[in-house]
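Structures follow.
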Structure I
């Protein structure tokens, strides 16, 4: 099945294997760029979609990845308090420079540089979740705890 993957999705598939994750990357004919699109495509709840959002610290300009439930909106002030520095949403150029991927397809692993990662506690309530795999129409299914392990993310509440 991986033979038909685009080069970017194949790269993510290979990285997942190297990390010991047996998830299979899939590519769908339509975009799964938004959480609603991804949930429809997978026949799951919007909350099971692991959105990868990149922020930038205002003073030190460090990238910060927040992997949040598709049902949630990130409270930037809360994440800034955890960091001790305010954050703001990163623009598309910064996202690509920091991660190597375009907005709408950012995987939780395999970034161009090391990125401090926070994972939404609400994702842990599901038996399985779906994360992006490098392109706007590729993704993989994974257990939430395995996502924590492979991403090295810190589990926090991102909404309150």
Structure II
């Protein structure tokens, strides 16, 4: 893939991830505070699978910059903390699973990504609030991370075959 094509595709992926993240914030769901489906992680996983770790990390960080521009510095800190940790964990799981002949650990990768995203945000909240009391919310965020990770992983698993249709890019 040419560099200009790559930049264009990354721009589209960033726009899609940012749009999904923003639209998700507009949908009022009867869920505990901070619990979301994490639809933009589908885009991050697609970038990870198609273009690799560095590209996925770039999308996660730039998506957090969009959060900064549309919300606040606090929201940026929470987003980048969760996003970076999530990409690191998903990248490691993806690399391990890719080496296995029978490994289809997409749901595991996604679930661990969801949990690690929540853990990163919880750590950021603890720093921002200057208190470890935020860790009392850990069980809720671990369970919701697993559930949302499996949900987004299932969607990603459905689109994965389409990522490899075009062998040129």
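A short reminder: the numbers here are calculations on the coordinates, not readings from a lab. These numbers were taken from a predicted model, which means no experiment stands behind them. Cβ atoms are built from the backbone, for glycine too; each structure is taken alone.
Observations on the model:
- Comparison of I, II - label where distance in nm of label points 7 Å out along Cα→Cβ at positions 56 and 120 is highest: I
- Structure (I, II) behind the derived value -27000 of helix-only ellipticity at 222 nm (-39500 (n - 2.57) for each DSSP H run of 4 or more, over all residues; to 500): II
- Among candidates I, II, the computation of P(r) over Cα pairs in 10 Å bins from 0, in percent that gave 12, 43, 37, 8, 0 used structure I.
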